[in-house]
Structure 1
């Protein structure tokens, strides 16, 4: 189960107070006067105990009454095949009902996690489509759904997906700065995928500024984005930032620190990354022995303090 779904499910249990004793309620007790929240409580309790047939009946009853939590839970079940045959079109319908009825609910309201996730799920369906159904891929609409959940609800998964669409130019123009903004917000909420996306975005921005004929502004921007990639743990970012520091391009020249970063990057990158090797060799060949000794010492200290970062994909 995706983290966001697990969190939403936990909140749903908390909202309904399911941590306490189960109600003395049976599926035969469902009738027109049954409070939807009571049916939802029973449905979730039944699902948790493994009685998926009773859960489906109770949740469907509550969903038909317009209860967002029940609609969301049914959507999740159909989307994942938990306790029912997987049916993405039914999941799409459930998530659509949540989004249509609660789009304007406050982002701090009790149903907000389910409404937010419903928008993310719908964005995913519109991005990929549902084979052999009326739901066809619609990248523009997918971006809109992700954007709403990302901005209004602050949903980390929506922010990541929106960043990925901006980065790839899906559903609109490619915009690396917008991609960086949304990926950064998602990464700050603990999304590991967003952190790796940020590395790629930062490196693309750094190289694009370097390719802009060396103007002072572009060199400063290149150094800023290379440093950001380095701070995220990118070996390529460390190499590029080290090169800029060593040469004094876009930043005050710091040969020791620059050579230190280049040495760290060389130790972490795959052997086949020739541009890192070449940058390191160029700097090492002109550095004084005193600078090399200090840089090597700093690199050894960093590598000793960060042993888990020795094996890194060469593209990072």
Structure 2
């Protein structure tokens, strides 16, 4: 995988976006007067003659950054093998590339308190990458961990007209989410040993507990129920269990599938990936979240 050559150009749109140079392999968008950075990885063979490719957007956890998300998930290697584009946006914070967060409504930290417009940022990122690459606009997907998973829910809701499927990992909903304008397929992954975002719901734990606004997390199944109702699925899911995980599948219209997976030996980590930090929980090795998420994503596209 080669690093993407940076291209410097200016664009004027309704949200005031401009692309400018950056000191490293990050690129920068200016969205409504605020500089926002990201990494993008594309297959080496991508060109104007290439068939349209899917786009996967991967959101880091609270306190992380784009490099952290790339290392933790392994989505760059997956993109190279499978032939899709992957983008890793940075959240916002007082420092340039560390301790970054997303404004998921009730979490987290700087982005929440400063009311960062992360929805506009991701929308602008999709627009920018669409100008550079041949992206299949029916196959745009978002995944993320923890605070990034919460933001994944928010993007699924507010950009439901652009996103085909989402996959929040060790995240939650809060109970006051509004209904999206159209269905979005969802694969939801939580850890049974997670103390930061308890799968049974309740107050957050861990080092990031004070980054929330005080509203407790809903139980993991509430995430599935929210998207099942949105997608016109039956209210009661079928349950499958083995020694490693519990899987709930909702009976949904074709293309609107909702699945919820709780990994029994996983804490606040990306199953099958790298730890988020040296002090972070050890990821489960019983399954690979990146493989599961891509398999789910590639079977879903937006209806025309």
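For relative contact order in percent (Cα under 8 Å, 6 or more apart), the highest value in the series 1, 2 is held by structure 2.
When mean count of other Cβ atoms within 10 Å over residues 163-170 is calculated for each of structures 1, 2, structure 2 gives the greatest result.
So if we calculate distance in nm of label points 7 Å out along Cα→Cβ at positions 251 and 267 for every structure here (1, 2), which label has the highest result? Of structures 1, 2, the maximum of distance in nm of label points 7 Å out along Cα→Cβ at positions 251 and 267 occurs in 2. Looking across 1, 2, the calculation of Kirkwood radius over Cα pairs in Å that yields 22.4 traces back to 1. When distance in nm of label points 7 Å out along Cα→Cβ at positions 67 and 139 is calculated for each of structures 1, 2, structure 1 gives the greatest result. Here mean count of other Cβ atoms within 10 Å over residues 91-98 was calculated and came to 22.9; which of the structures 1, 2 was it taken from? Of the structures listed, the value fits 1. Among candidates 1, 2, the computation of helix-only ellipticity at 222 nm (-39500 (n - 2.57) for each DSSP H run of 4 or more, over all residues; to 500) that gave -6500 used structure 2.
Throughout, read-outs are computed from the coordinates displayed, never taken from laboratory work. The structure displayed is predicted, hence computed values, not measured ones. Cβ atoms are built from the backbone, for glycine too; each structure is taken alone.
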